[in-house]
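Since every read-out is calculated from the coordinates, none of them should be taken as a lab result. These figures come from a predicted structure and were not determined experimentally. Cβ atoms are built from the backbone, for glycine too; each structure is taken alone.
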Structure P
Amino acid sequence: MQNSGIGGWPARRAMMSPDRTAFVFEDRSLTYAEVHERVTRVAARLRDSGVRAGDRVAYLGPNHIAFAETMFATHVLGAIFVPLNFRLAAPEIDYMLGHCGAKVLIHAPQCADVVAALTGTPRPDEIIPLDAYESWLAAGDPAPIDVPVAQDDIALILYTSGTTGRPKGATLSHANLIWNTYNMLIGVDVTGDETTLVSAPLFHVAALNQTLLPTFAKGGRSVIMPSWDVDACYDLIEKYGVTWMFGVTTMFAAFAASRRWAGADLSSLRTLMSGGAAIPPALIHAYQERGLVFCQGYGMTETSPGATFLEAGQSTRKVGSAGVPVFFADVRVVRADLADAFPGEPGEVLIQGPNVTPGYWNDAAATAAAFAEGGWFRSGDVAYRDKEGHLYIVDRLKDMYISGGENVYPAEVEAVLFEHPAVAEAAVVGVADETWGETGHAFVVTRPGHAVTGKELREFLLTRLAKYKIPRYVTFVDDLPKTSSGKIQKLRLRDPAVPGTFVFRHPETAVPRRR
């Protein structure tokens, strides 16, 4: 086989285990043989649309079997798959499609309004709605396709919100995905009879690379949820005997808070895995008290995503730790001068390994800035290591916060706030939120002679940004705390204990406190 990338996996699995179930979605099951045939047909249709090696194919929609089939089919041709966040607004999707130059877009029915609102150029040559997907697929030629694909070829472009106000397209090669899969197979002991619940969004790197791909490589069964729902999760665990699932803090918190928690039969679950943000130890203990193995990991889109992992054997003794470096990667914690920090000393996390991104799509400057000397990727996250080498995440050097498992970069929100005619200055910080873990708090200085309310600003943002990026709180201030060079001091906005900060009297009013 000339294809040494991910696109060869359906054919290889069809040869090894043709009759095993590969995917379950809404009571529909597909064997590996069926997936291989369907992927081949989709690849043929994409080829008919002019897709060739290196071209980009985008997918916009919630979790669906078509997501996985389109991804594999794209990789059969040596093309690049671009999964898009269906929660984003039309201008955001417009930018990403134009930036990556997608040749084909496949989208779910619920995204039709967003697609209809696209105005950017270049537009995809072909746009395929998911409600026409089955007939479109059926017309594809099932004859085998095998084109040369090298492991160093780019497989994915995953857009992450940018600190400069524009999202960046993190590229992952086939090698990145393969090495990440190796790391997961070592860390989790994935088996051929695994039944994995894919409940987090597949357009995120964790659900795709930490659950679906390792399960597929081992010949296990992936039960795909369209979207997260607590009761549906309980039902699927019971119906299919789910053995492995991934989730973020909000998902696991809601699951444990359900009225079904105490009496549910969860005996089939072998491993629960989380990442994206630190899990409160109290929540981990709640699962351990049910006799469940709860493992944390740490990583990011640019590391495919696994950088560290806390294996099952250490999950009780090291509660709260993100674990040690995955088998095929190295992790350092460094000071500002890039010297290694001592145990217990906070520093920036650096990662190096075959799972690390080669860079950002069409952004040489961002790529250069992301790496330190020696090819170490700069995470922008602060952590410390204990004497045994276990990592504990402390904070972020960057201003990013995580709301309901979604990364939010304040600069992107601030850039849109500045588009409002009443806004002179704006700063956004993440604050604690019982429901979403973190939410946004915007501090706004209005232009002389202009008036605007927090509600009006949120409505303004809702037409331009995804809902989860909209700050829950808006505080109007006379000015923003700044350094002598004019940089906004966000620490003084985040922490009321810092001298000179603001006294919050109401989400939409505030009185500056001078000292």
Structure Q
Amino acid sequence: MLNFPRWKVIMIALVCLYGAVTALPNFLSEEQRAALPGFMPEDTLNLGLDLQGGVHLLWGAQTEDVVNARLDNLADQIRDISREEARRRDVPREQRVTFTDIKVTEASVTARVRNPGLTEQARQKLIPLTQSQVGGGVAPVLGGGVQEVELERSDDVFTLTLTEQGIEIQKRDAISRSMEVMRKRVDPTGTKEITLQPQGSDRIVLEVPGASDPEEIKNLIGKTAKLSFHDVETNLSPDDIAKGRLRPRQKVLFTREGQPIVINERVIVSGDDLIDAKPAYDRGTPVVSFSFNLAGAKRFGTHTANNVGRPFAIVLDDEVISAPNINGPIPGGQGIIQGVGNIKEVNELSTLLKAGALPVKLTVLAERTVGPDLGKDNIDKGSLAAIIGFVGVIIYMVLSYGLFGLAANVALITNLILITGFLSLFQATLTLPGIAGVVLTIGMAVDANVLIFERIREEQRSGAKAFQAMERGYGQALSTIMDANITTFIAAAILYFLGSGPVQGFAVTLGIGILTSMFTAVVLTRYILSTWLKRKRPTTLPI
């Protein structure tokens, strides 16, 4: 174990060098980092909210909206079934399964079969609607036997009812999707290291390190950004609109200028079919350029081909952004949205549309801005604790093990450099609990050396020569060190995957510290001491 072939020496040197290079930017100013060569890393440690300050927001989610939307979706699917059956020409009219009196109640949808003699055929048509569509998947039951929608019949009336478990699943799914949309809006590039976590069944905690303007974040997230395209009703007079003389499934919306427009509620294409949205210019005016997926492009192309010369409405959060005329078929699934505003508003809308629509409305329940002064105070106290622990361990190792203690201290310093470098490399967020993990790692790093050095002492007391004592000390202590570090690493992994926020920060630094300490305490110290032993060849070890 004391022989190190050349390739091992090179590997040890490369690991130490790479750790030092990745840690270097943390000790340079911004100007110095900018002057580094292109091949040098420039990433530094990401400091958490408790260290560099930022914005803490508690959001409340109106999860009842997603339940209402699910019921409306069920009603629309029944209408689709009825329309498809009514258009059939391969069966007589009296044999077509159609529905009437389709109504949405508190937690259910009712529909009456036009021909009471076709109730069994109608039931077969409605059974697929009881399958779940939560989270984009389809399954007859949810959560290990939880039925989301139940189907009941009373004479010729069918009732589709959302179960309590189904409603709860819908709400949890809405919270999960809302968090994903929030993440894309606030951190589209994934570099801000924000913290998002649910709190209870209808609340979400958002922390944005380094942010100073909570209003900007609230404005960005507060918009639902529900985009849809609708047919415009052009056969109503202003008097009809003012008196509300509308047909079923029609409603009045307003443009930004306050002009009323009557739209058909049925959605031609929704924002869910968008695959891209970005700022662009049309004749010098900023616009949003968008493109649909294949399904959306097909529906959009079919509608524009069948409605040339008619207007259609682009609706965002129940406001008509634009209502242009269709000058010709648009088969490519691409288009632009005009009338958004200046370039800043265009950029904001592009971000919102690309991130997707929030499934529920969010409101701010509490907000807190953490100033950098508090973060600096936390850093100072955490750094002081780390320094005191570090110096204490160094002194103890030198006093207890002499030359061997010095080798352990060199490994300890290298270990801290490697931890800093790898945290910077992986862009992990360092929080106050993360500093606690570093302090804990300092103690654990020398723990392995203590086991090895005590084992070497025992071997030397029992009469073993210097080389034998070193060989046996490292060999026999290795299994104990491995067992201790593996179990601790498993605990750190569990904390990371089951925890959130500060707990994950602690787990990350602890896990990285365990890996680097295994390298420095076992491999690096053994290399240092074996090199010294081969050169000096002492009869007894000074330990």
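When relative contact order in percent (Cα under 8 Å, 6 or more apart) is computed across structures P, Q, the figure 18 traces back to Q. Between structures P, Q, the greatest calculated value of mean count of other Cβ atoms within 10 Å over residues 263-270 is seen in Q. If Kirkwood radius over Cα pairs in Å is computed to be 23.9, which of P, Q is the source? Checking each candidate, the match is P. So helix-only ellipticity at 222 nm (-39500 (n - 2.57) for each DSSP H run of 4 or more, over all residues; to 500), computed for just one structure, reads -7500; which one of P, Q is that? Computing helix-only ellipticity at 222 nm (-39500 (n - 2.57) for each DSSP H run of 4 or more, over all residues; to 500) on every structure in P, Q gives -7500 only for P.
Which one of P, Q has distance in nm of label points 7 Å out along Cα→Cβ at positions 159 and 215, as calculated from the coordinates, equal to 2.7? So the calculation was done on P.
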